[in-house]
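Each structure below appears as structure tokens.
What follows draws every value from the coordinates through simple rules; no lab data is involved. Please read all numbers here as calculations on a predicted model, not as lab measurements. Cβ atoms are built from the backbone, for glycine too; each structure is taken alone.
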Structure 1
Amino acid sequence: MNDPFDGLNPDHCQDGNTYLQERLKDPQFKIAYEVEGIRIQIAEKILERRRALHLTQKQLADRAMTGQKVISRIERAEISVGVDLLQRVVKALGGEISVDMNFAHPA
């Protein structure tokens with residue numbers, strides 16, 4: 001499978017936004033870009049809430065029945081977290097998950 005981030009050479013573009021808009025025309029790149037954005041949002045929310053509760057990564061990991069290294073990797077957006085683990089982490093932080101899906105085209 002081709003890496004959608006291969007061949008990144010923004011030298012031909014005048015600015016980053018123009019370059020990004022061009023790259024987003026590639027469907028594989030667009031999907032990878034959107035997935036990364038979601039992973040970063042999850043990481044930021046978990047880190048922010050954990051710090052607000054004055055919990056260590058180890059304490060959160062214990063509450064969520066996982067390891068400290070897993071929490072660290074989630075907070076650095078290094079891994080895509082599955083629904084089961086995400087639910088445990090969010091509940092351990094006193095929250096709940098809501099799902100909102102938008103479909104561009106009707107079935």
Structure 2
Amino acid sequence: MEDFVNPGGPEVTDVRIYPYEMDRGNHKIMAYADVELSGMLWIKGIRLIKTKQQGYFVSLPSKRVRGEVFETVVIDHPEYLRYLRRMIRLKYQEYTGERYGT
């Protein structure tokens with residue numbers, strides 16, 4: 001965890017995990033997460049998905065309108081997005097005790 005450093009975005013000050021299993025055929029929603037950034041902004045409704053091929057994936061909130069998916073949260077800093085996704089996966093692992101790749 002020592003090499004796990006914020007690459008320059010807002011500090012993650014809280015991660016809350018809400019276990020919720022729902023099978024969608026080719027993937028399964030395992031939990032929802034809310035993330036607090038720098039003690040002042042919350043991103044709510046993040047999904048932790050387990051796919052049959054890829055393992056775990058963290059999906060930021062989106063909306064479906066007339067069959068088209070629109071992202072409601074966009075992070076344009078790839079390293080920060082990886083950092084945020086890893087924080088959520090690690091918190092889920094801590095919550096469940098389940099082991100998998102970070």
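Taking -17000 as the value of helix-only ellipticity at 222 nm (-39500 (n - 2.57) for each DSSP H run of 4 or more, over all residues; to 500) derived from one of the structures shown (1, 2), identify that structure. Label of the originating structure: 1.
Hey, FRET efficiency 1/(1 + (r/R0)^6) of positions 63 and 79 (r between Cβ atoms, R0 = 30 Å, to 0.05) derived from one of 1, 2 reads 0.70; which structure? So the calculation was done on 2. Taking semi-axes √(5λ) of the Cα gyration tensor in Å, for residues 23-70 alone from the coordinates of each of 1, 2, which one would give 22, 16, 8? Computed on structure 2.
Kindly point out which one of 1, 2 the value 2.3 was derived from, the read-out being distance in nm of label points 7 Å out along Cα→Cβ at positions 39 and 87. Of the options listed, only 1 reproduces it. Taking 7.3 as the value of mean projected area of the Cα convex hull in nm² derived from one of the structures shown (1, 2), identify that structure. Of the structures listed, the value fits 2. With distance in nm of label points 7 Å out along Cα→Cβ at positions 31 and 55 computed over the structures 1, 2, the top value is the one for 1, the highest of the group.
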